[in-house]
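**Student:** What follows is a group of structures, each given as structure tokens.
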Structure P
Amino acid sequence: MFLPITLTFAAAAALINLWLAMRIGRIRMAEKVLHGDGGNSPLSKRMRAQSNYVEYTPFVLILTGLVEMALGSATWLWATVAAYLVARILHAFGMDSDTPAKTRMIGILVTFVVIIALSIAALYAVYIGMGEGMATEPLSATA
């Protein structure tokens, strides 16, 4: 099954992860920090921004793929993953701040909304939307 939304999202997510890594690398090189954060606050913030991204993105990617398989490619799903990617970029910039940043808060809120929306869509697909081409009974343990 071809999953254009999931494939596009996976590619974009990987590129954003590389961008986050490059932001870390620039500080490492400038401050000559080989391991850890070296007590460097900006480096620590950027490392945490990437770690946070890596903590959430696999769940969103998996849910996106499964929802796309179950419900098909839809405009709302494109918009959802686009919002997630923008939110994670905003979050990364917000993490650079020494004070609470609106971009960080927006990034967090949109991330949570996306995860909740995809989770609801996944549950809908299983328990309510059992349409044509979808399994209507669970697989038996002996099958």
Structure Q
Amino acid sequence: MGASLIAVMGTLLGSVTAYLLQQRGSERTALRRDRLNAVTALIAALADHRRTMWLREDLRLSGAPHDSYEAARAESHATRAAITAPMTTLAILDPSLAPTARAAASAVYDLRGAADTGTLTALREAAILASDRLVEEASKSI
């Protein structure tokens, strides 16, 4: 009888241990997926804002009609606002990536007020590189 009781207890303990390990693995997988989604959403939002800022500043530098510039300006406000949610999500899910993410966003924001087309091009390239650095850092931690 004692041997049977030990066998049953061993089986139950093994089952509980397996369940807990499986739960822990599932939680890690979910967190990894959420981090990946946050980085992907942020990179997409940064790319959208970079594109609209390029268009907006190009219109300003080329002396485009005021209506065209104002439409591009309104769109840039919308794309900038779209950065907030994925930036916040990423900062919460993976605080170690927050400084790199903020640097990537700042690089995109720096396109505003470029002195000339050459400067605008250089700022755009710097923003692309900053986003690439974010992807590289995220690939190490996700």
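Throughout, read-outs are computed from the coordinates displayed, never taken from laboratory work. The shown structure was predicted, so the numbers you read here are calculated from the model rather than taken from an experiment. Cβ atoms are built from the backbone, for glycine too; each structure is taken alone.
**Student:** Looking at structures P, Q, which one was helix-only ellipticity at 222 nm (-39500 (n - 2.57) for each DSSP H run of 4 or more, over all residues; to 500) calculated from, given that it came out as -32000? Intermediate values should be presented prior to the final figure.
**Tutor:** Values: P: -26500; Q: -32000.
The read-out comes from structure Q.
**Student:** Name the one structure among P, Q that distance in nm of label points 7 Å out along Cα→Cβ at positions 70 and 110 of 3.2 was derived from.
**Tutor:** Details: P: 2.5; Q: 3.2.
Source structure for this number: Q.
**Student:** A value of 8.5 was derived for distance in nm of label points 7 Å out along Cα→Cβ at positions 6 and 118; which structure in P, Q was it taken from?
**Tutor:** Derived from Q, not from the others.
**Student:** State the single structure among P, Q that was used to calculate semi-axes √(5λ) of the Cα gyration tensor in Å, for residues 38-85 alone, giving 24, 10, 5.
**Tutor:** The correct label is Q.
**Student:** With mean count of other Cβ atoms within 10 Å over residues 30-37 coming out at 13.8, pick the structure among P, Q it was computed from.
**Tutor:** The read-out comes from structure Q.
**Student:** Comparing relative contact order in percent (Cα under 8 Å, 6 or more apart) across P, Q, which structure shows the greatest value?
**Tutor:** Q
**Student:** Out of P, Q, which structure matches 12.8, 38 when Rg and Dmax of the Cα atoms in Å, for residues 78-125 alone is calculated?
**Tutor:** Q
**Student:** As an exercise: Kirkwood radius over Cα pairs in Å, calculated from one structure in P, Q, equals 16.8. Which structure is it?
**Tutor:** Computed on structure P.
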